[in-house]
Structure P
Amino acid sequence: MRRPVKNRIEIEPDLKYQSVLVSKLINKIMSRGKKALATHIVYRALEILEQKTKKPALEALDIAINNAGPNMELKSRRVGGANYQIPIEVKPERKTALAIRWMIEAARSAKGKPMEEKFSEEMLNAFNNTGGAVKKKLDTHRMAEANKAFAHFAW
């Protein structure tokens, strides 16, 4: 059994919105330590999202992350020489982390536009329950539903 995480690092809220969620977004978008660039991308994407949804940026971001985050996921478990995919409920912290990761992956896979436009488009799609991140969530739910028969192996 794995040891519990003892000292989890507390992330500081960002400067503009005073939100830990926006800080997590910035840290996930950041590559090669370029935090200023990541901050610019996230803030610009949130401004675009706010203009398109006509709602406050943080409210729209919250809705988008709730729509993109999975409720169930699959874990592999070895039982009697066979591997089973067991559906388990996702903890709220992991749900947020997966939603952010999937939205960023979907935005990065799109080509031909600046990152802030691609990311704001992906957040808007998640806000409207469409797009790559929501598709991935639905696929995960479908797989969990298909493997419901093995749920009794969970412990």
Structure Q
Amino acid sequence: MIIGEKIKNICKKNKVKFIINDDPLLTLKLDADGCHLGQKDMNIRVAKKILGKKIIGITCHNSIILARKAIKAKADYIAFGAFNQSKTKKIKYVASVKILNKIKKFTKIPTVAIGGINAVNYKNLLLNNANFLAISGYIWKNKKYKPLEAIKRLK
């Protein structure tokens, strides 16, 4: 809980949203800005009852069908991936920029690209309709750059 409060304060100081992964109850407890739900996590309708107007995003892997379900359930954003090899999680689903472009043909809901994103490949995702990027391993597990250096290389 203490680490969550520290992260929340860092996010607030830097004017970025504090999104908790997989846990609506922790989201509520920390008064985070929102929660990201995977396909095996809590149902979005139940999460909305718990979280009210907080941000809720849904993992859609590489599926238009899952995206349509998330949109119908009024998700605040939909996430796709993995776009590249990742050291953070074992990859079960591979996404391509084609899905980002298809999604934008029928919805304005923000899209998030996930998976193996780094300073070399991030621009292509942004140029192909990703509104946001979820970047973890490149920042936190980078053997070449410290976290702040890695982030600066994304500008």
P, Q: which one has FRET efficiency 1/(1 + (r/R0)^6) of positions 22 and 102 (r between Cβ atoms, R0 = 30 Å, to 0.05), as calculated, at 0.95?
-> P
Taking distance in nm of label points 7 Å out along Cα→Cβ at positions 46 and 70 for each of P, Q, which is largest?
-> P
Output the label of whichever structure in P, Q has the greatest value of FRET efficiency 1/(1 + (r/R0)^6) of positions 86 and 110 (r between Cβ atoms, R0 = 25 Å, to 0.05).
-> Q
Given that helix-only ellipticity at 222 nm (-39500 (n - 2.57) for each DSSP H run of 4 or more, over all residues; to 500), derived from a single structure, equals -10000, which label among P, Q identifies that structure?
-> Q
Out of P, Q, which structure matches 14 when relative contact order in percent (Cα under 8 Å, 6 or more apart) is calculated?
-> Q
Comparing distance in nm of label points 7 Å out along Cα→Cβ at positions 14 and 38 across structures P, Q, which is largest?
-> Q
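Coordinate-derived values only; no laboratory data. Predicted model, so just to flag it, every value in this text is computed and none were measured. Cβ atoms are built from the backbone, for glycine too; each structure is taken alone.
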